[in-house]
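K.L.:
Multiple structures follow.
Only the coordinates and a few stated rules stand behind these numbers; no lab work does. Small disclaimer: the values here were computed from a predicted structure and weren't measured. Cβ atoms are built from the backbone, for glycine too; each structure is taken alone.
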Structure P
Amino acid sequence: MLNRKQIWALLALTLMWGVNWPMMKLSLQETTPLMFRASTMLLGASWLFFYVARKGERMKPTPSEWAAIGLLALPNVLGWHTLSIFGVQELASGRAAILGFTMPIFTVLLGAAFFGERITPRVRLAVACAGMAIGLLLWHEVARLSGRPAGIAWMLSAALCWALGTLLFRRSKLTLAPLVITVWMLLLGSVVVAALAFALEPLPQPQKFSMAMWISLAYGVVINYGFAQLIWFGMARSLPPATSAMSIMAIPLVGTLSATVIVGEMPHWQDWLAMGFVMAAIASVLWPVRRVTPLAAQ
């Protein structure tokens, strides 16, 4: 049973990460995707680094841990964070959030394919629901004159990277705290993304940024890469894994609803139905199994 503090933490995290999707879309109206990712990731991870260090965590990896952290950063940062921002650029932000949160289903499928984890009836139901959601959104994108089916490919690739990164993270043998590892992954990843941004994109013109743009950038730095990370890892310590993981179920809903206010996106019926399928898929994978206690011998 969750206490009041944990309930408020879950609500705060759901709102923070849900609203982040349309905030990203808002930023992309005035800046390029790689530069946006690099700047918010670098600044957010930097202040998070100093905050965690002041809490007394060991921050310096051992020489043998650097390579492992770099390897983990490939799918977790360069994969998820880079591919997803291209998906947000191409798609409505609520639609991108729905597709992005197919990641728990990919986690289970990759675990079964490469790590010997068992495929259960729940997983089969999750795959069917996720397939229906993807089919609905792909159908609508292809049917529209200005549809962007490539955005669906970006988001599904990002979700696949997140799933692979999660599986590798679970099996890593690092001695640092998970939050410290995440901070280092973000810092290393932001340097690579910044290099790509300077090489491939035009230089930004901050003097032309609107107030809305500065607010969205600050949101990415302080909230998405800051407070939300602290809440998530705090929950991971205090809640069962299934309970903390299930908190992500409402994030696509919050993203879709908040997008109507922040960027003026109006969801279609395919979005609502796809969202229902994705939430059902996540629930079927993550909902705790009810164990029956055998009766005591008479």
Structure Q
Amino acid sequence: MRMPLVLAAMVGGLTVAVPTMARPAEECRIPDGWAQVVRSDPRYVVFGEIHGTQQSPAFIGNLACALAMRGERALVAVELGSIHDAALQVAWLVPHKQFPAALVKNGWAGQNDGVGSVAMRDMLVRLHALKDAGRPIAVVAFNGARDATQRTKFADQPGQGPHEAAQAENIRNAANAGRYDRVLVLVGNLHARKQPVERQAATFRPMAMQLAPAGTVVSLDMATAGGASWSCQLREGIKPSPGTPLTREMMDCAGHPLRGDATIDRAPFITLQPLPGATRDPGYDGSYWLGPVSASPPAVAGD
């Protein structure tokens, strides 16, 4: 597929690669297996990803595009900071030529963990082009507590529970504020689990468990043939003492190898059945297959 041209721009003193165009009429298609999901008639479809690949945001962007092109009203929820959602909604209203620069003014600097990737930015730019062309599509940034009130509201949950509950409420509030046929959620795959998670001696309920009744949520785990993803990992030889804060110097933020889940010679698809040769994870309803994946670096260079 021919990629959009890009140019380098300065936004708030940061170097940003800004697409010069996006084609709302660009071909997009419903992936194989989507009909299985539709038969379940979920309110929410949660795509659990390993952050920092080119292919995962492209897959969700393609699906949202295909739904919108056939007139289905779609809300796409992305794991960017909820405190920046108001700015995202303002940017969503500007003419498309102004959108890429408006998008990266808030919340993208320092996103070295694969969340604020070029692929995520490109997905939002593509979806905005569709919206600008009159297609029924909206977005929301849902990650983390939006204010002190929400933080206090869920403070009694154990472990990571308050963060998960805030994610769920932010998505739910956005979904209830509009009339949508489908709500597509792109989130790290731990948050997408529909079973409790134990971490650091605390058991908490992931976002997908707190989002809505289980029957109204279909959760899909990312599956690949391997490749690379952009992530921050401890540098080789670094062994911090327990309780020692991690510093930038300890971390290696780059494209790192990603082990494959299966070997399938097939275009990306969705399945609610176990992948050939793979063991089904009961924390998810199914998988979305991406094939070989490649790393997507941060969209904004700098802090």
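K.L.:
As an exercise: helix-only ellipticity at 222 nm (-39500 (n - 2.57) for each DSSP H run of 4 or more, over all residues; to 500), calculated from one structure in P, Q, equals -7500. Which structure is it? Can you show the working numbers first?
P.N.:
On the way: P: -23500; Q: -7500.
Traced to structure Q.
K.L.:
Of the structures labelled P, Q, one was used to calculate FRET efficiency 1/(1 + (r/R0)^6) of positions 71 and 215 (r between Cβ atoms, R0 = 41 Å, to 0.05), giving 0.95. Name it.
P.N.:
Derived from Q, not from the others.
K.L.:
Could you tell me which structure in P, Q was used to calculate distance in nm of label points 7 Å out along Cα→Cβ at positions 111 and 191 as 3.3?
P.N.:
Matching structure: P.
K.L.:
Could you tell me which structure in P, Q was used to calculate Cα extents along the principal axes in Å as 51, 49, 45?
P.N.:
Source structure for this number: Q.
K.L.:
Identify which of structures P, Q gives the largest calculated value of relative contact order in percent (Cα under 8 Å, 6 or more apart). Walk me through the numbers on the way to the answer.
P.N.:
Numbers: P: 40; Q: 27.
Max of relative contact order in percent (Cα under 8 Å, 6 or more apart): P.
K.L.:
Can you say which of P, Q returns 3.4 when distance in nm of label points 7 Å out along Cα→Cβ at positions 63 and 103 is computed?
P.N.:
P
K.L.:
Ranked on mean count of other Cβ atoms within 10 Å over residues 119-126, which label among P, Q comes first with the largest value? Mind dumping the intermediate values first?
P.N.:
Values: P: 15.1; Q: 24.1.
When mean count of other Cβ atoms within 10 Å over residues 119-126 is calculated for P, Q, structure Q comes out on top.
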